[in-house]
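Derivation of every value follows stated rules applied to the coordinates shown; laboratory data play no part. If you're wondering where the values come from, they're calculated on a predicted model, not measured in any experiment. Cβ atoms are built from the backbone, for glycine too; each structure is taken alone.
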Structure P
Amino acid sequence: MRMLRLPFRFISAFPAFGLAMTMGMSHVVADNVAGRLPAGVIAIDQGWSDQEKSWWYTASQGSRLLPLEWMLALETEGSTAEAPEKFMSPENIERLGYLPNPPSVDNPLGLPVGFVIDHDKTRSADLMCDTFPATCDALTMRKPWIGLNCSACHTNEIEFGGKRFRVEGAATLADFQELEESLLRALKLTLSDRATFDRFARAVLKSDLTVESRAELEVQVEEQIAWQQLLEDKNKADVRYGRGRLDAQGHILNKVALITRQPDQIDTIRADAPASYPFIWNTSQQGKIQWNGIANNILKINILGRETDVGALVRNTSEVVGVFAHIETDRGKAWRGYDSSVRLDTMIGLERLLARLKSPRWPEDILPAIDWEKAARGEQHFESFKCASCHEPLAWDDLASPAKEKMDPIGEQQTDIFLACNTFLHASKSGNQAGQKIFAFTGERIGEMEFTRNLLVNTVVGAVVGKLDELAGGAFTDVFPSGRAGDAGTESSGIDFLPGVSDEIKKDQARQCLTAEHELLAYKARPLNGIWATAPYLHNGSVPTLYDLLLPAKVRNVWEGTALPPEPAGPTRPEVFAVGSRQFDPARVGFVITQDAGDDHFVFRVRDELSGEPIPGNYNSGHDYGTDALSEEERMELVEYLKTL
């Protein structure tokens, strides 16, 4: 029987795979069934087969972070010749919070969940050659690359009583920001430390190692460092995201701004509004997608013989553009299509698979049993506070009914405004997109300076058309909100925006957004089925448990008058807690609260540790509809009911 032969560096980086290789590939196939979870991790029924899970974990959407051989050879910044550690080692991946995925037919290298291989051997892979000329000349673009797909950020595991179970579609507890930053530091170390570069070059080039090839590789690494430094500088913000959060819209808009190739971009809006990754079951049943409803999800058309939600396709295309896709908008027009690495067919397949994902039910064989009489009393509180007016019930296995989510204006919710506000205000020079129609085929013309969300619309339409020119341009006008936004508001007499904050720029941005009216200046309330498995809570992950969500917050977005607003009487939401532990608190419903930041934890803070000022982006206010009037017993009854959803 023919054995699969792989370089030793693959085997040493993934010990389980190395052991399997000593037994032959047939044993790997037989004993490592696609979709099998790591030892000790329990699967709960959400409607997917093992094979469907495996594809979800390994299918490429077109994300291209680094060439695969580079990634496997790259060492962590703390690595030494005496104690080398690969960046993709299980220890480093665990530190970053991503989940292991055992070797299988779909995942022979044992890459973590959502770390996927993208390989295009054709000339269509030669993208962004103005940015990566040496990389294109070496045909490295046509080699396998490693990137991320949606499962990396939308899969989680929970621990209780010595047991650990996986929840598909829930928010990761990984630290995406540290992944990017530590990767850039590792690349810089590879060039600055010649012994490290020597090990890297030997591992990548193998028998092709020569003086010339080594020098060419060094130039290619320099190109990647320069590009990733541009991204880091553009996204740089004072607020740390930490575990389980990412300013995805900020990253996407900044990526779009950079690919217009305008060197003197303005930086009025930073990626400083981190959001919790949304849970994604029932996504196809929602009319609005993303926390601020940036795209509609209501139009279905036939693509590649499949009925497809165009809104979902827009969301996924936006995601892969922001998370490492290669794309060119400077060499064409959107209506002719932009060249990109986006995998349209795969994204359609992933969305169809996601439409079959059921929400998780409280596993009474793992977690303490629900007190159903207590939950019945909690349901009465749910009704008396009219919670269903925003969160209409949806059964855990209902994959057909409309979700009937509601968009609440940010001024009414009083929660942190900056995810919606930054998207509303973000502007960039438009480069090659200037003069084009926003929706490629229709809509207003793009100006020399433009709202970046309109450049995103043009980019996404062009990327999709570039892969499938049968789409009518009019389809996208039904998906995106109207291209032009109303003017930011100005009326603010006697109102203190962000009381207690000294940053006048953030206060002015708050004024503009809280006094304006636009459909993007709102956050989505959706059915709460499976909510028990999605901590931390609120759109920005600022509240650790459901119990705490029923308490009032101290911070406020606005206050009339010069004095600071009074603090609520009685218990309030915690303003400091660690994120990263998977240990579950079944009473309060969320992860166990500590204030200790271990190696795998991040301390979330509502206020700056030194100045005591509230941190824009980290406000834990909002969703306060009088539940602070509940007694302790009534509060626990309502929490008990939420477990049943």
Structure Q
Amino acid sequence: MQLLNLGILAHVDAGKTSLTERLLHTAGVIDELGSVDDGSTRTDTLALERQRGITIKSAVVSFPLDGVTVNLIDTPGHPDFIAEVERVLGVLDGAVLVVSAVEGVQAQTRVLMRTLRRLGIPTLIFVNKIDRRGARDEAVLAQLARRLAVPHVPMGRAAALGTRAARFVPGLGPAAPDTLADHDDALLAAYLDGGVPDGRLRAALADQTRRALVHPVYFGSAVTGAGVPELIAGIERLLPVADGDPSGPFSGTVFKVERSPAGEKVAYARIFSGTLRVRERIPFGSGGGEGGAAGVRARDGVGDRDDGQAGRRPVGRRVTGGPAEGRVTGLAVFDRGGELRQDSARAGRIVKLWGLGGIRIGDALGQPGQAYRHHFAPPTLETVVVPGSGTDRRSLHVALTQLAEQDPLIDVRHDEVRQETSVSLYGEVQKEVVQATLADEYGLHVTFRETTTICVERISGTGAAVEFNKKDGNPFLATVGLRVEPAPVGAGVGFRLEVELGSMPYAFFKAVEDTVRETLGQGLHGWRIPDCSVTMTHSGYSPRQSHAHQGFDKSMSSTGHDFRGLTPLVLVEALRRAGTGVYEPMHRFRLEAPADTLGALLPVLARLGAVPQRTGTQGPLAVLEGAVPAAQVHELEQRLPGLTRGEGELESAFDHHAPVSRGAVPGRARTDHNPLNRREYLLKVTGRVAG
């Protein structure tokens, strides 16, 4: 039996979950259709999803076709839960993008299609709700061409639009040969010579769809079932099945983590290669990503020893850390709408795994294979969580940490000084969902402070600092020298050595690197420094000294604590000398509005700091494209209906960070021991101030 891992994606309310129900019903997996309005769908299992009628967490359900078992993954449509969609993309063989025949191409539709195209995921388009009043067909096809700008092939036409009798009439239109010939020179030659046989045309369609060159378009209704059998036939004939060698080395990727009612971690993973068996021990980890000792590189450099002598020699070695390991205690695959416990699963399967207590979303299983990559921007908003009356702060922190396990982009920060916990979010709906989840699942009642924007810091120049063991008021038995330099956007934090790798124990080097990465989470203004190069220029330690009849004097030998305590002081001094700037998140925006409303729109855009970069017209509409500070997007959304008679349409998404150019430079409260204040820091870390 062949396997196909299929994602269902759409803008919120386009009908994804209803389509999932209809597919299961048509395939004979369920006898009765569930309803989003009634909260009875198979994939929206959370109480909160049923109450709100929206998908919050991705869900997997399986159904059989002739010769193909489809693992269907229903994903959220609301942009606040885009992280759930991101994690699914890396495990898909194909996708169905759902577009409403009434609303047409919407903001999230464009975001999703751009990502599907960039990743090369074969995608069918299903234009849903043709039975609804206001449904359109030709206008939606025009939007696909204009707003999505993708090659598409209508697989038929809609009839009786906007009525309960609406149906899909299959048949390739006259434009199909034109579209397909754009990607096939032989087909183009045959087309110009007088025509292409239908069989050859359909073979070219299947080939180009599997290569994500074109996108077949179906019309239908998830409510009435119109067009769904044809869509199912397209899924089976046009999308590629899962590949991977079941006898090869085991490799997989975790895309979802949840907790069982008993609190045990359960991982959802795609197996790309090999076969996984219950009771088997498997390595898992980040698959070679940044962080940890894997980033330590040794180079030629100066090593500072306790005797004060410096040496220079080529080193050229890389220090690497090993992944975690765990034993699989349980395994389930998805089968005919349910789960089936098995002793093993082979390449191509999506599985649920028990027993891997330290597992995280994005972890590679077995041999590192398909790496987890961020396809969408991280959250640009954060808010402080305020415990309600009777809510225990420790329990709240534990609950938020568990929610962050399920969504790693919910960054939980705890301020020990103010005893405050903050979380990063995509928007107000997600904040409401977090609030409801804490109340319903953990019995914790909270409110939130006003949402603020998350900035970053970037290094302006090069700076270096060093503190020597036992000199100039250094209370730590350690020598640490660091140089910081800017790095390109997206490069991450690089940590290198200009000292001899053998000049001190490896554990001390690792303590320095880990502390550097942690300290860079809060720059001079309190914001994270995401991209920079840090080089260790000096190192030194106090080895254990042996005294006759007394053994080793531990009080006079270095420990990891010394390096973890000294590194923040050296790093922030290097940052001071280099200088940092605060950068705010900027959204690219596309705004369509009646041309005669531009006079009212432009002054408001200017006041909000928006910079139009392109202006054009499409009939009676003006189209503005540009950049706007993320902090102003919410106000722009609120003002837009009044400025455009309710006819304006705004699409925005994070694009880049830009230097803060208006008002005071925003700072962020520190949650560490504040190495910017040496006296305060040493009092907290050592209990005294060095003389």
Structure R
Amino acid sequence: MQHPPSLGRRQLLVAGGALGLAAAAGPLLTSPARATSKAPSCVRITDLGPGIQQFALMSALQVGDTVYIGSRNLEPTRVLAFHLPTRKVVAQTVLGTGHSIQALAVDSTGRYLYAGILTKGDEGKPNLFRWDLTAPDKPAVGVGRTEDRDIRDLAVAPDGTVYAVGGIPGKAPALWMYDPGTGKVTELGIPDPKATLARAVAATDTTVFFGAGSVLSGGDGASKASLYAFDRASGTFGDVTPPEMEKDPSLRDLLVSGDRLVVSTSGSTEPAKLAVMDLADLSSYSVTTTTGKVVKNLTANGDSIYFATDTGLHSYSTETEVISPVGFDGDLGEIWGLDVAGGTLAVVSGYGFVGEIDLATGRAVVTDLGEAGAPVVAQTTMGIAADHRYAYVGGNNGIARHDLRTGKVVNLRAPGEAKDAEVLGGVLYTGQYSSQGMWTYDPAKGGQPHQLAAFPSEQNRPLDVCYDPVSELLLVGVQSDTEGGGSLWTYAPKTGEKAAYINPVDGTQLVRAVATRDGVAYLGGDNPTPQGPRGTLVAFDPVAGKELWRIDLPATLTTGVAAMAVRGRHLYGLTRKGGFFVVDLTVRRVIHTADHRAVCPGFASMVTSRGVVYGVSDTTLFRFDHKTFAISTVVAEINGAWYSGPHVNADNRGRLYTMRGRHLVRVEDRPVN
């Protein structure tokens, strides 16, 4: 799908640092920067239009002949109604809070659709909404809020009572109940105090099933997959986890189908599992190991259970206990909706389409949601990379390619999320979340991005990608969401050789940042858990796979490393709360620290361009003086619309690329020495 910006929206601005980005087109002007260090500069800013535009989605549920689809990382959040007979979007409702909708459920009458929100804030606002499907022209209404900020799954019992699960960082997840009769939201208890997230819930007349684990913030004693049965009459929980599933990090999905409970997991070091349990006797069950690392979107038709994995669509026969693939001619990408009715399997893809597969013939019809009437709008973004010809912006299940000559934008397909990226010799290389390894795209060859190298699947979250010209290796810092700790990946573009060094910092610190000098990789450690060391720097030989030396950041820098860059003999770094440090690599010690929370209150990204070290936070683009290490504002109130932390990168001419709001901007900074 292509969305070329009009020439009128391509704006050139020249302004001084703290003067910000006044949105105006007109003659080129220059002015001195009003920066914290008073260092003057000329800043030229080019607005390249929306970073990535698409109808991104995160949930789907079929009710009758209509599929309801929840948006992802779009503003405002909304639910669409896609009518299968006409293959058109026939209604939508705007919820307005949060950033994504992962949970949808409908009551037994088919009248009320409930939606649960992922919020990242919005304190005090509802995260549970209800839409009356008999009056789709009327908006959904907020009916309550769970204290677990993010709702990951919903279930409606036969009597209309709604149950919600999810999580909030630093707190074990609870089971929540919404009573439509009283309008109250009630916490029913925390069955697993060591869990970090609950992602599955199902309900019958008598029992609510609660599935949790540690798919996020794993390690450090966090529990693995757990399944609890909540007795609605007594208000008590009982652990009913099949022992065969206890090694997997998390329960992923639950489905009540007749007299059976279908249970699935997310895998990590082992493949995911699928279990079918007898509701009358939960100790009677069968467990099957799948070929994928996740089993989700469970739906049943007779004795067949259909589900999605990272390897495609499958069916499971409860009679033969055999898993079989469901054929589809094409790439379904990340699947967020799966329902079966009338012999047709409706598949909602993260690529922004609905596929209808005739189970008898195997024939399929695919409808692009944008063409069907879904709003195609700017999304919050992830990794950024550029060279002289193209700039790339990562989104969900897509990467936008901006042609810097013509302004034309093309959306490329790539499953998951391009968390960070680099361009070498015109070829794009990405670190792809989750458990997708490294992907690549060569615009000279056309086609779509494809996987370049796989790495251990539990090393699932690549965070920082850089290139070492001495060893000619791509280096990727990685977090393991499920096991804790992290790794360093290396890949040689010329030879295809790869390696993964697990826990090069220690067993709890992930590798959030990587920088290089003279063939040495510098790894910045971070620990997202409350206990244990954080902020360790490791000098690492990426060819030999050996540690050379390490130092710990001063205790005054209370959080782990967020970003790093090298200039000359100095390693610059920022912590996750704006702490700044400089290491003299020749003497291997910290020689300068400062508190920059005023401009960098959280995560950050850094890059060295034209001999200057730059950084970007959620609010500000800034630079550092290489003599005094003083910070100077380049663009104030840039306020990039990021999903997983800010990014800044430079092309081979030294021009910077980052986000201003939801627009990609190119920044040419000329400090005056």
Legend entry - Entry that produces 50, 31, 25 once semi-axes √(5λ) of the Cα gyration tensor in Å is calculated, selected from P, Q, R: Q
Legend entry - Among P, Q, R, structure where mean count of other Cβ atoms within 10 Å over residues 189-196 as derived comes to 12.9: Q
Inset, instruction - Could you tell me which structure in P, Q, R was used to calculate Cα Rg over 2.2 N^0.38 Å, for residues 277-340 alone as 2.05? - result: Q
Inset, instruction - Assign the value -7500, calculated as helix-only ellipticity at 222 nm (-39500 (n - 2.57) for each DSSP H run of 4 or more, over all residues; to 500), to the correct structure from P, Q, R. - result: Q
Inset, instruction - Compute mean count of other Cβ atoms within 10 Å over residues 61-68 for each of P, Q, R and report the one that scores greatest. - result: P
